[in-house]
Structure I
Amino acid sequence: MPPREAATRELGQGMDRIRIVGGTKLNGIIPIAGAKNAALPLMIASLLTPETLVLENVPRLSDVRMLKRILGNHGVDVTVAGKRPGMSTEDGEDVRLTAAHIVDTVAPYELVSQMRASFWVVAPLLARMGQAKVSLPGGCAIGTRPVDLLIMALEKLGADIEIDAGYVIAKAPNGLKGAEITFPKVTVGGTHTALMAAVLARGTTTIHNAAREPEVSDLAECLVKMGAKISGIGTSDLVIEGVTSLHGATHRVLPDRIEAGTYAFAAAMAGGDVTLEGIEAKHLQAALDKLVESGAEVTSTETGIRIRRNGTPIKAVDVTTEAFPGFPTDLQAQFMALMSRANGTSKIVETIFENRFMHVQELARFGAKIRLDGDMAIVEGTGALKGAPVMATDLRASVSLVIAALAAEGETMINRVYHLDRGFEGLEGKLSRCGAQIERIRG
């Protein structure tokens with residue numbers, strides 16, 4: 001059994017399934033949770049200071065639970081504030097992280113292999129403690145996702161790095177020093193790593209071709225609250241003036257644009273009228289533009305975004321995934337589900353991750369007509385999908401099956417839904433309140 005699967009079984013969700021009876025329009029309000037892709041690096045940033053970092057609106061996800069365990073292994077004291085009156089299980093948590101004493105600078109394989117983002121602990125451990133020994137992440141369903149750009153950034157900052165028996169051993173006994181870092185391609189993980197390492201380095205660091213994702217800006221803004229000096233936030237050139245230490249802070253995790261985009265596509269595919277609460281359109285404008293092209297109505301409201309499609313046919317639209325502000329790779333599978341019901345043929349080109357078409361064979365079980373040509377999927381829209389037993393292969397693929405099932409005729413059973421629990425908080429509750437016939441069957 002793969003390590004992540006074993007870990008998820010341990011969390012008690014290994015054999016759950018989700019049953020959906022399709023064909024109902026979605027109508028209602030869906031609150032958008034805190035972003036997983038922001039919460040994980042923010043939690044890791046707690047290693048940079050001995051004082052307490054308070055993170056509000058942290059989503060209740062299995063990846064977050066796993067990272068709490070990983071940080072606890074380094075000596076971080078992690079506490080979660082109790083529920084307040086009126087809070088539901090879908091409201092984010094307030095998490096307090098205190099790394100007063102880092103007791104271990106080793107991140108072992110059995111923990112890192114369960115969640116790739118935990119590899120990023122290498123940067124704050126190295127910056128604060130002068131050393132780190134972190135397992136290479138190991139296998140992943142989505143391409144190779146190399147860590148070479150992360151290692152290059154740390155070496156530029158003066159770290160001495162060797163790779164031995166599957167571990168990255170990083171040393172900087174005299175501390176890190178500022179440098180010019182130019183990434184040959186946009187890398188979110190590389191930018192997170194360089195940022196966390198540079199804030200405690202001596203002198204000035206400039207990061208060129210930095211990732212501009214909102215989650216990267218969220219990390220930078222939190223680091224500034226902790227006493228870091230960072231300019232150029234939100235641009236592809238970040239300038240960091242190193243400081244000798246950081247202090248505690250309180251920071252609210254920004255809303256999850258991938259969750260919002262997912263429900264937006266679900267509403268467009270099943271039809272209906274759904275308001276996504278708490279999300280800003282600017283964080284997923286490229287996806288919303290494609291949704292409008294496909295025939296859905298998208299309007300901004302005081303509290304979020306409203307998505308409507310009542311009776312108008314879905315139009316075929318071509319998409320190429322790109323780094324932010326382009327169309328997100330994390331919404332590619334969901335968009336493919338939508339296009340499987342479109343009038344006409346659409347082309348979807350995946351430029352970010354290789355192997356990110358794992359959902360194609362499962363969508364085909366609904367009757368979707370999709371053929372692959374290298375990094376391109378050609379989707380011939382079909383009038384109707386039919387429910388089927390399907391299996392989730394990774395996080396984004398699994399939610400594309402949910403979207404397809406909502407619009408398919410008859411019953412769908414989705415197996416291995418622990419992938420969903422890694423990235424979607426309260427999915428069944430949010431959809432069922434909008435009229436979906438969806439239930440979790442505990443395994």
Structure II
Amino acid sequence: MDKLAIIGGRELYGDIPISGAKNSALKIMVAALLTDEPLALKNVPELADVAMLKKLLAQHGVQLSGQDNQLTLHTKNITSTIAPYDLVRKMRASFNVLGPLLAREGNAKVSLPGGCAIGSRPVDLHLKALTAMGAQIDLEDGYVIASTPNGLTGASISFPFVSVGATEHTMMAACLAKGQTVLKNAAREPEIIDLAQCLIKMGAKIDGAGTSTITIDGVDRLNGTTHQILPDRIETGAYAMLVGATGGELRLRDTDITLLGAAQGSMEEAGLIITPHDDGFSVRREGERCRAVNIVTEPYPGFPTDLQASFMAMMVTAEGTSTIKETIFENRYMHAPELSRMGAKISVDGQNATVTGVSRLKGAPVMATDLRASMSLVMAGLGAEGQTMINRVYHLYRGFERLEQKLSNCGALIKRVSE
């Protein structure tokens with residue numbers, strides 16, 4: 001199993017191009033199941049999760065072609081409505097084929113999902129929404145078996161809590177349902193807007209994406225289109241926060257600072273100086289160390305849970321004591337013990353973590369536990385004295401495209417090594 005070897009303690013300078021958003025690309029790729037015409041996508045990141053979804057879509061009958069971050073998906077005919085366990089268990093986003101398969105074919109058998117070990121993240125909201133739209137759903141041997149004898153019909157659906165996955169899933173299914181669907185307490189993330197914009201170009205009638213109420217008027221069919229995936233805001237935020245851990249100055253290209261929502265204010269409060277440019281922004285640290293800042297993770301536009309680990313990696317060497325409250329997922333402090341191996345002072349109590357900043361971390365062997373935790377260890381290793389060896393780095397390549405290349409170009413000493 002590969003590891004990442006890092007020699008830290010160097011300030012970083014240079015340009016980093018930001019890739020397309022993984023969390024947007026995956027759902028828009030699934031939308032190709034909704035039409036028999038080609039869907040051409042630009043700015044698709046080359047990641048392990050994208051490769052896995054390609055395998056799943058191919059077995060449904062999707063023809064895939066393209067290179068250099070461009071991908072064309074053509075689902076002229078759906079050849080299978082079964083999404084097997086071996087593929088779905090590795091990535092939660094693949095569960096979202098259920099709604100499009102139901103909408104187009106009237107039946108589907110989809111394995112319950114797997115993914116990162118950061119909490120249970122049940123799919124109850126997905127299934128309740130599809131049931132409200134007329135789907136008959138049974139659970140059998142770890143599979144969701146669904147059918148729509150009379151087709152999907154529009155419904156008024158109020159989510160008990162904000163769910164990005166359920167909002168996206170229901171929105172896609174509703175595009176081909178009969179009548180109007182209204183989603184209340186919907187997620188407002190930029191990726192929701194990106195998916196909606198693509199679906200609208202495909203002929204869907206969607207209003208309100210980016211607000212808490214989304215209205216979808218079903219249509220008989222969708223057409224193909226060309227769409228460019230928006231920049232990855234989590235990659236954007238992580239590389240910006242990296243400057244807080246290492247010092248130096250990075251210019252992040254092909255992105256937009258406004259995608260970060262509340263995280264931008266927290267970074268500036270911590271002492272990062274952000275200067276917008278036409279194609280992105282540059283970021284540098286105001287002093288020798290960041291300032292301690294308290295955060296609470298919340299649905300967008302609040303502080304994103306996917307940047308919590310990166311922010312902690314910045315706070316472990318900040319001046320003062322910071323508190324972090326994780327309200328989205330349980331079990332999402334598994335990076336804290338690994339950071340502590342490097343000299344960080346972190347106390348975790350349920351949803352809350354208290355971080356007392358130290359002047360400098362020391363390199364150590366650590367183990368990645370999930371995608372976002374992996375990046376926090378990279379950040380800590382780059383800011384630490386000596387060598388850090390990160391085990392189980394396969395998590396990283398699910399969400400960060402060309403990580404070593406991007407960092408090496410800015411002066412980082414980082415190398416992927418095989419055991």
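Read-outs: derived from the displayed coordinates by stated rules, not from any lab. Everything quoted here is computed from the prediction, not taken from an experiment. Cβ atoms are built from the backbone, for glycine too; each structure is taken alone.
To test your reading of the models, identify which of I, II gives 20.8 for mean count of other Cβ atoms within 10 Å over residues 182-189 when calculated. The structure behind it is II. Going by mean projected area of the Cα convex hull in nm², for residues 238-349 alone, which of structures I, II comes out largest? Between I, II, the highest calculated value is found for I. One of I, II was used to compute FRET efficiency 1/(1 + (r/R0)^6) of positions 22 and 38 (r between Cβ atoms, R0 = 35 Å, to 0.05), and the result was 0.95. Which label is that? Among I, II, the structure yielding 0.95 for FRET efficiency 1/(1 + (r/R0)^6) of positions 22 and 38 (r between Cβ atoms, R0 = 35 Å, to 0.05) is II. Thinking of I, II, which structure, once distance in nm of label points 7 Å out along Cα→Cβ at positions 62 and 398 is computed, gives back 0.5? Answer for the origin of the read-out: I.
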